[in-house]
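Bear in mind these aren't lab numbers, they're just calculated from the coordinates by the rules spelled out. Only a predicted model underlies this, so the values are computations on that prediction, with no experimental measurement involved. Cβ atoms are built from the backbone, for glycine too; each structure is taken alone.
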Structure 1
Amino acid sequence: MSSNQDAQMPKLIRIGIADKSPLMRSALQMLLTEDGRFEVVCTCKNAQEFLAKVGDVKVDVAIAGWVIPPGDARFILDHLRPRPNAPKVIVYSGIESETVPAHVLAHGGAAYVSKNEEPEYLLDTVAQVAHGRMVFPYLDVSRINDNPLSSLTKRELEILSSLAAGRTNKQIAAEKGVSANTVKYHIRNLFEKLSVSNRGQAIALYLKA
């Protein structure tokens with residue numbers, strides 16, 4: 001095949017899958033692979049594995065289940081935020097609640113797709129997100145604008161997400177490659193911004209927001 005022909009071929013959209021269910025990972029991989037627009041480059045069973053993979057493999061669009069160890073998809077969203085060229089994230093969930101799409105949007109997700117939708121809808125959403133669009137059901141945007149977490153920096157939100165996942169200061173410091181004192185500094189700042197006095201209050205606010 002000539003270089004001119006190569007240049008004319010559409011570039012495949014590189015997909016990463018993160019879902020706790022082996023069956024769902026397999027089904028999504030099969031669905032996406034059968035569509036000529038996509039290439040599945042990684043499948044992961046938890047958030048930590050996915051975040052590590054994204055550091056090694058270029059992913060354009062990620063499809064993540066909402067409930068995924070060590071907590072939910074907010075862990076993925078908040079840890080991707082500080083990264084340059086992070087993949088756009090679609091949360092694919094069977095939870096029928098207005099709060100979940102609102103959480104996804106507030107934490108930087110690109111789309112929310114219910115598992116009750118037809119498979120073609122998910123495929124079209126992936127393509128739209130890859131081309132810079134956001135896809136959500138109707139949401140009351142004023143509620144998102146009132147989110148108290150909006151005052152946090154990307155690093156503070158990332159650390160709060162780790163706290164909500166049960167990480168200790170020492171574990172967070174090791175994961176981020178910083179000192180424990182730096183972690184404490186960020187935690188003090190986020191406590192002040194959220195007007196809370198302890199981890200329990202901060203985590204409760206994070207899970208509610």
Structure 2
Amino acid sequence: MAFCPNCSTEVAADALKCPQCEAMFGASSAWRPSATRPDAALYVQGKPLYFAVSCSKLAVLAVVTFGLYVIYWFYRNWKMEQQRAGRGWPLLLTALCPLTAYLLFDSIRSSLVRHSLPKIDAGLLALSFFALNLGSRFPDPYWILAVLSFVPILFVQAHVNKLNSQLAPDAPPNDRYSGANIAVVVVGALVWLLVLAGMFLPDPNGAG
């Protein structure tokens with residue numbers, strides 16, 4: 001016998017799906033049946049299971065950083081996955097986030113099911129995230145679509161916040177802006193103004 005790395009339920013060594021939390025195993029998933037029972041204490045520490053941030057703060061910082069905050073969001077979640085479940089290479093998984101988003105979303109979906117919360121459609125959200133990232137290859141002004149790649153993340157984060165509040169009700173929700181956050185917002189807003197002005201205002205050195 002083996003064990004589900006997400007909920008510790010006994011499963012067959014060649015199982016493709018956990019009957020308890022519905023975690024998927026196999027080549028298309030980051031989960032693998034474990035030969036040893038995972039430590040259940042990893043899930044009962046009074047700490048958020050995933051990166052905590054309010055949806056409004058996530059949206060603002062994602063826009064003003066041109067999507068860089070989304071990369072930071074992936075790194076923080078993969079780092080927490082590494083610490084909790086022993087999954088390695090958070091930097092590599094983050095660097096490939098348009099391709100690896102499904103693995104993280106599916107992990108979150110399994111955790112939601114395990115704790116009897118509404119689950120997310122990991123496949124649809126990952127596909128939406130990938131498609132929006134393709135917008136970065138579009139010409140002006142259509143590349144702006146890539147900045148909207150945070151939108152699927154908002155749906156994921158809304159469910160993560162419910163999960164975190166259930167497991168760690170006293171943990172900070174990360175809904176306030178630090179001094180560094182405010183500086184990023186101000187600088188990002190100025191950069192956006194320059195970018196939009198360059199795209200839409202007429203060139204003073206142009207003909208006519």
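Computing helix-only ellipticity at 222 nm (-39500 (n - 2.57) for each DSSP H run of 4 or more, over all residues; to 500) across structures 1, 2 gives -14500 for structure 1.
Looking at distance in nm of label points 7 Å out along Cα→Cβ at positions 81 and 113 for structures 1, 2, the greatest value goes to 1.
Say we calculate Kirkwood radius over Cα pairs in Å, for residues 89-160 alone for every structure; which of 1, 2 gives the highest result? Largest one: structure 1. 1, 2: which one has distance in nm of label points 7 Å out along Cα→Cβ at positions 25 and 57, as calculated, at 3.8? This figure was derived from 2. Structures 1, 2 were shown, and relative contact order in percent (Cα under 8 Å, 6 or more apart) at 15 was computed from 1.
Matching task: 30 is the computed value of percent of Cα pairs over 28 Å apart. Pick the structure from 1, 2. Matching structure: 1.
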